Structure 1
Amino acid sequence: MGHIVSHIKGSSLFPGFLKMNPEEKAYIQAWNQTLTDDVALDLIVTDDERSQAFRSFADRLGRLAPRLKIGETRADAIEMPAFLVQKNIRYCALPEQRELAPFLRLLSPFEENTADMLEPTSLDVAKIKIPASLALYIAVACPFCPVAVEQLASLAFRSARIHLSIIDASLFPESAKENNIQSVPTALLDGRYRWTGTMPINDIIHMLVKRDPKQLSASSIESMLKEGDSATVAQMMLDSGHLFPAFLGLLVHEKWPVRLGAMVAMETIVEKESDLAARAIDPLWERFSGVDDTVKGDILYLLGEIGNHDTISRLETIVATNANPELQEAAIEAVDRIKERQ
């Protein structure tokens, strides 16, 4: 396995990433000649200064491969710049050196991507029922990383439930540090399960199939909510008889669309199993003081939907002590809803 390069190259910022040698240029042009139709590629940019390096690479790539139609989408600042290879595959790297060939292969038609890979395990991939957040940390000079990229990307091609992020640990050292990445390639599943070096694909698939839904990561649940799949999130919790710990955090997420999706899932649980929904009362109250007023208003709404007699005294405290009249009104409305159910 390779060792992580701890520094970031840099055009004035990233000069190494912005140069293509003649062999790379010829490889891209030859790849373009193999395409019979145009291929779409979305560039995800943020306010991160590294977005410019991605733009520059995309510009060079597009000029060398006219069949490649590259669009640009702006994302939230907390996301990493990336190429969106497929809806469920993000490539947070600049594919130079050893990574160029596997990157272009990911852009090729599905049949060419997967025809010679994973045949013995393809049926097992079809058994994956729970969405997964899979991250693969690489380095562009790593001799072992291209194989890992193709292996895990092939899984994601075969199952839309796998959300794969391929991350250059040298380009994004803060992400590598946060996840204690010491060498590459390293794969992380839901931030909990880790494989380094040669990827044991059968073991990874086994874990994808056999995971306990209560241990789903926040990112996996968030992906479902963003895709409008709140009903499935709710049903998984109803089936298990538990509110997933990561889900509770999404009820107070700073992004409104994520929070709204979680609230819709909670409303489904309220309709079908109010006692299960009531288990969120204490966790929501514990988070109340640490969030901004907009999120507090949503917490008060939820407490009105799931609260019980004991919740009323807590809400009356908000009415008596909170200086924000909108929160006071929200607390009064929550109390009224609870009393209506009693």
Structure 2
Amino acid sequence: MIEFKLPSLGADMDEGRLVEWKVKPGDPVKRGDVVAVVDTSKAAVDVEIWQEGIVQSLLVQPGETVPVGTVLALLSGEGEAAVVPAPAPSPARRPVSPLARKRARELGVDIERIEGTGPSGSVTEQDVARAAEASAPVDRQAQMRQAIAAAMSRSKREIPHYYLGETIPLATAAAWLTACNAERPVAERLLMAVLQLKAVALACREFPDMNGFWRDGAYVASSAIHPGVAISLRSGGLIAPAIHDAADKPLGTLMRDLTDLVRRARSGSLRSSELSEPTITVTNLGDQGVESVFGVIYPPQVALVGFGRIAERPWAENGSLSIRPTVSASLSADHRVSDGHRGALFLADIRELLQHPERL
């Protein structure tokens, strides 16, 4: 039998509440299928499976909260006989008052899971109200703040951060972007943020010590480049899901993926792989008006790149002074893996890439 466990939901989410199964015993599943929906402190997450087989049994019921790593279901693997157990006989029906049944539908409570306290074990309206109160989730915003605080406290406690900053001229990139967008439909126009994201992804190819994880006392470089994009949620808080293989995607595709990711993050519809697989984080607070941002690394990652607002500033070059658009870029990195010299070269590579937007 193959055990299907609740996968990682991100560094600051160590448990989830099962909302619903998308499969039932006897169903075949393949890699990448969404098999369940799990509610976390930040979003309702579509949980994917990365094994193939036949669902044999579901071990966790909707409404249960379990830690990451809990076995959720059992599958029959290749060469194993798929034996789906016969359904258990239906239990004798308990009396339920019409008012209690109506109230249960209104509150979304499973009437069959409520212990009745009325005559002969009948379920009353008061039983439904108590069950609904007991299963009501804790305020998500408070949960999110607690989760973020725990992850960031761990980061500052365990990771020896160092910080670097660089002012990057954007006149060439801005002119190229204007010309490029003039030839695109309005809905397909690019933002400067997507050029910055692609530049970070490409720089990670040359500097693998910025793109990976610190695990079990050692650094493990990632063979894939999946930058996590920090997204502020409308209800408050922050989430940083991954855009997969960003270095390999054309800017147009990357822009569509970024737009879709922001939309789904703010509507609470993300996939577990998007939360568990970021290899470096990029945060952009330019639209908030800040000049620069020095972020806290998301463990087990080892680096975070930040961009502030784009602003016109005095710029001296070749003995001449002019006014040019610039952005303040920053790097927060893990001293166990890299040092200031490597970090400076990494930022310099991002700067150089942004001087040649046509190559992105």
Structure 3
Amino acid sequence: MDSCIGETKLSTPDSKVEELSQKVGRNWPVIGKARQTTKAQLGKIRKALAKDEKLDSLDRSIVAFGSIARDECTSGSDLDWTLLIDGFAAATHLEIAQAITARFNDARIKPPSPSGAFGNLTFSHDLIHQIGGENDTNRNTTQRILLLLESLVIGQDHDAYERVIRGILNRYLEEDTSFLTPSKYKVPRFLLNDVVRFWRTMAVDFASKQRERAGQGWALRNVKLRMSRKLIFASGLLICFSCYLQPSEVMKNVAFRPGEPFHPLVNHLRGFIGRTPLDIVADAFLSYNVPAQAAIKLFDAYDEFLGIIGDEAKRTELEDLNSSEAQRNPTFERSRRVGHQFQEALTALFFDHPGLSELTREYGVF
């Protein structure tokens, strides 16, 4: 019979990943190295932004996404960022975004893809009010969900970021009638459905990009979809499920009524934002008494994944592979096996724990 993680008591480490590492007696050196690389890169980023005049303010925050927000930087990581604006639109905003770009270029910080959703301006109105419907573009959905699941303020001013985060959470909860019914489950369905939609959109866009780019970069995108993209999705499900499985004492005693604020639930969800997806998944393994072998399998796989994409030669090899060549390539085959191991561990987490399995069947499928 497999031992379960919650059986060992240890002093509180720096992160849930480190705590899990101690409890299962396993070391994940590449994950640890990535954390140190992220710390160094973040120092470089903030030094670049601190030059001359301040570029953020009470109505705008400079926010990063991607590997820097996940604490997973490697030598090949770029910087996905946006200037998040929560206030009146001004002509100077574009100039400020261009000044941020110039500072990052001067510091030789790798820029985001020019065809992506980053390296530009983002306005709060669309993020909060355009959820669903024809005006909710892929870019808008991407930035909104990533703000919740993998974002980090890299400038000095957090005010706009905090207002937007709470505005998005309130929007999801105020229109979620499931909290006003005597349902057994208290799970934010509106939010959860958008997290699921985002994951499915990433999967569909993967196929679209294959066609648009004539297969260029297929293998690296495939590996990331199996690993880091799937990790974001898993952490989003765990955040939503925590409202039922790990409610605060305040939430347990609140009966939500029409027109009343959802502050306890907003505060609960807000507590997850800013934590890394790996930290949230590690916390789930620790909290839900899942067999240690599943946690070892998942974090061993993710450690190996970071090792592959952090190796400049292997990353370049994957970037240059198209789908027809990938099946015969040893690096891609190794990455694919790692992806299968990662999926097996996620399956154990979401389907072998009674509470998570119940919610996964209830919300993750139908």
Assign the value -0.41, -0.53, -0.66, calculated as log10 I(q)/I(0) by the Debye sum over Cα atoms at q = 0.08, 0.09, 0.10 Å⁻¹, to the correct structure from 1, 2, 3.
-> 3
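Can you say which of 1, 2, 3 returns -18000 when helix-only ellipticity at 222 nm (-39500 (n - 2.57) for each DSSP H run of 4 or more, over all residues; to 500) is computed? List each step's numbers first, then the result.
Working: 1: -15000; 2: -9000; 3: -18000.
Of the structures listed, the value fits 3.
Taking mean count of other Cβ atoms within 10 Å over residues 152-159 from the coordinates of each of 1, 2, 3, which one would give 23.8? Kindly include the intermediate steps, with their values, before the conclusion.
Working: 1: 23.8; 2: 15.0; 3: 18.1.
It traces back to 1.
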Value 15.8, 49 of Rg and Dmax of the Cα atoms in Å, for residues 96-247 alone was derived from the coordinates of, among 1, 2, 3, structure 1
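Computed from the coordinates by the stated procedures, all read-outs in this text should not be read as laboratory data. In this text the structure is predicted, and so the values were computed from the model without any measurement. Cβ atoms are built from the backbone, for glycine too; each structure is taken alone.
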